[in-house]
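Some structures to go through are shown next.
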Structure I
Amino acid sequence: MNLIKADFLKIHHIDEQDLVKNQIDWDTLTELYLDFNDYKDTYHTQAEFIASTMRAHHKIHFVKSRVKESERLIEKILRKTSERRRTHGEDFQFTVDNYKEEITDLIGIRAIHIFKEDWEDIHSFIASTWKIIEITANVRDGDDTQRFEELNIKINSRKS
């Protein structure tokens, strides 16, 4: 499946001037899209392995995994290019060689537990099993977030 520029820009409400402004080459985006699609089955296998490993923990009730959609990857690359140029220098461009390190949510895993107090045991299990790149605590409004803050864990609060 190919990435058609006019269709993509229209569907995702992206102005072509954003590509020009950030010196983003459409052929490069197409190359990234095709490369990601080549690895997608591998990512699904990895996601299922991680989810299966997590399901073995007795305090984890439910695990859901996902692999980023290819078009969402390209959309994110377009969004993140200006940010990366600020942090890595004005010459920065996403490439086949760097996007897998720069985009940290190609695979996403969500673990659900029943009792709030179980999170720290689960967190320790995850931290001792894998290198954590990005972590978010999903909490409800009013929950005690002090321990998450102490551990510098990003907090996503939702209404009850």
Structure II
Amino acid sequence: MTDSVHPVHPVHSAPLLAPLTLDEAMAAALDQGALAALAGDVPVGAVVIDEQGRLIGAGRNLRERDGDPLAHAEVEAMRAAARMRGDWNLEGCTLVVTLEPCPMCAGACLQTRIGRIVFGAWDAKLGACGSVWDLPRDPHVGHEPQVIGGVREEECARMLTDFFRERRV
């Protein structure tokens, strides 16, 4: 594997800086999830788009590959976006992820002050943006990002179910 295709490197090429719709951003997140699956990781992918809809960070689940329990797609994408901006504060940006963020990732969204969280599939076991818990809307938090769930939900859920079905055979 070469570093040039590693998703957590800053995005510098002009074609990737064209404004994206949420559907296009979710397609990019799905592509990241597919890369995770090819590497044997759970297929979760994420991207961060800035206020103008430009892709500024991408990430995929790297827990198995890196042996890092914190290497979730959302964290990798937000790290890349922060590097691209030169600032940890991602206020005004949107995180687009194929699976509802877990408590750790929802907390990371709050810590980065991300403006909006958009996800595909709901997570009935560990979802922390409305299904099991709702950290972004907790009145004690202070920062409250907008949350939109269910974008390309069936496609995102199918990627996960197909991945686990193949491993159970």
Structure III
Amino acid sequence: MAFLDEYAAVMNRHTGLEVYNGFKRGHTGLSIDAGFGSGMLLWLEDGQYCFDEEERGKVVKGGIIASPSVELTQKVMVNYTVSILRHSLGFPALGVPTKVEELPEGWSLHKEAAARYDRLDGPHGERLDFEAGAPSYCVALAWLYDVSPSELLNAYMLPDGGPLLRQWLGYPYLR
């Protein structure tokens, strides 16, 4: 959970958001206050790390992502909120792929029900389990399979995204 301290420090320092890491104090969540009664939450519930938007105190679990893997959930959180950070730093748009057609070769996205996605399968037996409301939240996980949340955050803090993200400079953001 050390990454959440790093994330909170970066976002609090460079954006107008207020990020509070409750995991650090024994609680089960991280909150991102965007003001005016809206924000985002990352929390642990029934063995699943969930990340979703909050509006007027209401959160819908599974709208963005829920996974037994905190790393997968953290990567989605970073991709979802990075537009705010890059804008605050004065950097150009840099969005990762979001469409099923943009999956790397050999990767496939499994759809559980009409509106739920539940895993990515990789070409070498990789399996990423989650519950997501749209492919845009999980397609990037295939591209970032072997990247830590900290590496991802630090790459986004480079004007051109560095070697990790440079290929997507100028792409639109997830949001």
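Laboratory data are not the source of any read-out in this text; all were calculated from the coordinates shown. Just so we're clear, the structure is a prediction, and the values are computed from it rather than from any experiment. Cβ atoms are built from the backbone, for glycine too; each structure is taken alone.
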From I, II, III, which structure was distance in nm of label points 7 Å out along Cα→Cβ at positions 54 and 134 = 3.5 calculated on?
II
Thinking of I, II, III, which structure, once helix-only ellipticity at 222 nm (-39500 (n - 2.57) for each DSSP H run of 4 or more, over all residues; to 500) is computed, gives back -11000?
II
Value 3.2, calculated as distance in nm of label points 7 Å out along Cα→Cβ at positions 86 and 150, assigned to which of I, II, III
I
Could you figure out which one of I, II, III the value -0.61, -0.83, -1.50 for log10 I(q)/I(0) by the Debye sum over Cα atoms at q = 0.13, 0.15, 0.20 Å⁻¹ was computed from?
III
